[in-house]
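None of the figures in this text is laboratory data; all of them are computed from the coordinates on show. If you're wondering where the values come from, they're calculated on a predicted model, not measured in any experiment. Cβ atoms are built from the backbone, for glycine too; each structure is taken alone.
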Structure I
Amino acid sequence: MPLDYSGQNLRGRSFSGQDLSGANFSQSDIRGVNFSTAILKGANFRYALAGLAHHWAIGLVIGSWLLSGVSGQLSGLAGFLVTLTLDRINPVNFNAGVASSVMLVVFLILTICYGLGTVSITVAIAVGIAIDIAFAFGFEVIVIVAGSLAFTAASASVLAVALAIVVFSTITTKVTAKLAVVVALTVAVIIAIKLSGTSTIAHILASTVAVAVTLLGTYVGHRTLANDQKYKLIWSLVTRLTARGTSFNGADLTDADFTQATLKHTDFKNTIFASTYNMM
């Protein structure tokens, strides 16, 4: 007799490799369930709820909020480093500000044109350029450090806010993703102003740069959701983070019924779908 799991809470259980032909999972909660290599011929998944395990989804939400905050801090730091160009009295600070500005411009252009997949390459190029300039013009080591730090901070900030946006958009709502951007922007401006002393001009410059870096992260996040191949790195990372959903990897779903089933964050790799119907 086929097994009946209808209406049950099966979250986090494992049915890997089992023969569940004709089993009834209708209206059951199968979030985080492992059906890998199971035989599910003719199984009934009508109105079943698949996807991420509850605790893992909560962890991702909390992590995404933290990423928003971290992004804001790093954007603020990048903004502050640019304000060093306003210090005309101390040549070291001025040169460090120029190096930071150059690094940020290089990063912004390359990220928009070529995507975050080139970040590791551009970091190496940027650091190399900074070192060459430093030796050529006799700049202090702080110039190299500041330029590299600005580049790294911007890279990490864009990655953090983009990840937060994509995660929120895929596991909660787009409204939450927008709130994450607001948090990142707010933190970025606060940090930029606090670091840039008392000068109004420095506050404006630092805030402008911080906001620009954060908005770049927002742009990358939205382009990732639009399946832009330049930003497939972000999507790959999010896919790994959300891989703890319901898994049918290698399962046999011949004649299985998924009418009105919720299949968000569900792994169907290497699955047999012969005559499977009503998958939404």
Structure II
Amino acid sequence: MNWVEALLLGILQGLTEFLPVSSSGHLEIGQAILGTAGEENLTFAIIVHAATVLSTIVILWKEIVQLFSGTFTTKKWNAEKDYVAKIGISMIPIFIVGIFFKDQVEAFFGNGLLLVGCCLLVTAGLLTFAYFAKPRQKENISYLDAFIIGLAQAVAVLPGLSRSGSTIATGLILGNKKESIAQFSFLMVLIPILGEAFLELIDMIGTQTEIGISFSALAAGFLGAFVAGCFACKFMINLVKKGKLIYFAIYCLIVGGATVIYSLVS
């Protein structure tokens, strides 16, 4: 992988990490188009995921600082501790998947584009349902809602099934407000992504895996993912507030359908 390919894949990762179109699915498609599929990309994946986490922290730093301040500066139970507790509950399903089903999940990746296309079609259906559903809106995300949204995130480990699309759509279907569910969706993924990156890094060091990619490519991928992630995170929050998810449903329908057709005829 050269630095131009890394930059393009980094931008693709940064944009699609927050947009409800599946970053993993688009990376599979992007690698197939660029001819980099099958290469040793573990280090690259760690770098671009770290970049998207950093972009989330940059865009939502005020909210993150407020949560930390409210959680650790007082012993009393307050709104910040309640919010952090709900984020913790939402992470339970993805931790279970990561600990007990990691090998099974990884087996889904790199096995062709048919699964990616089918999952993109599922994403399109989920976004469409969330757009037309009109449940009674709640004032706050409940603990049960947080867990159900976490289940949606755990299922969305499949390539082509959008994590942000699944969590945001699930939250909207449950009756949560657009403003609150978008922010919750982006904050709840910070620790799982960092944890996954850390475990992969430890595994790579423990097995003495060679990097197999140049520093310039890593730097280009990181920069592309970070800049694109900052734009996508801010853009997506504003878009959810306006309720424009139907456009992404149409996009996923077109790309998913084209991917399925291509995988069947190629």
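Have a look at I, II and say which one yields -20500 for helix-only ellipticity at 222 nm (-39500 (n - 2.57) for each DSSP H run of 4 or more, over all residues; to 500), as calculated. Going through each structure in turn, the value belongs to I. Among candidates I, II, the computation of relative contact order in percent (Cα under 8 Å, 6 or more apart) that gave 26 used structure I.
Can you tell which of I, II yields 4.0 when distance in nm of label points 7 Å out along Cα→Cβ at positions 58 and 154 is derived from it? Kindly include the intermediate steps, with their values, before the conclusion.
On the way: I: 4.0; II: 3.3.
Source structure: I.
Suppose you compute mean count of other Cβ atoms within 10 Å over residues 10-17 for every structure in I, II: which one lands on 26.4?
Considering all the candidates, the number was obtained from II.
As an exercise: Rg and Dmax of the Cα atoms in Å, calculated from one structure in I, II, equals 18.2, 62. Which structure is it? Mind dumping the intermediate values first?
On the way: I: 24.6, 86; II: 18.2, 62.
Corresponding structure: II.
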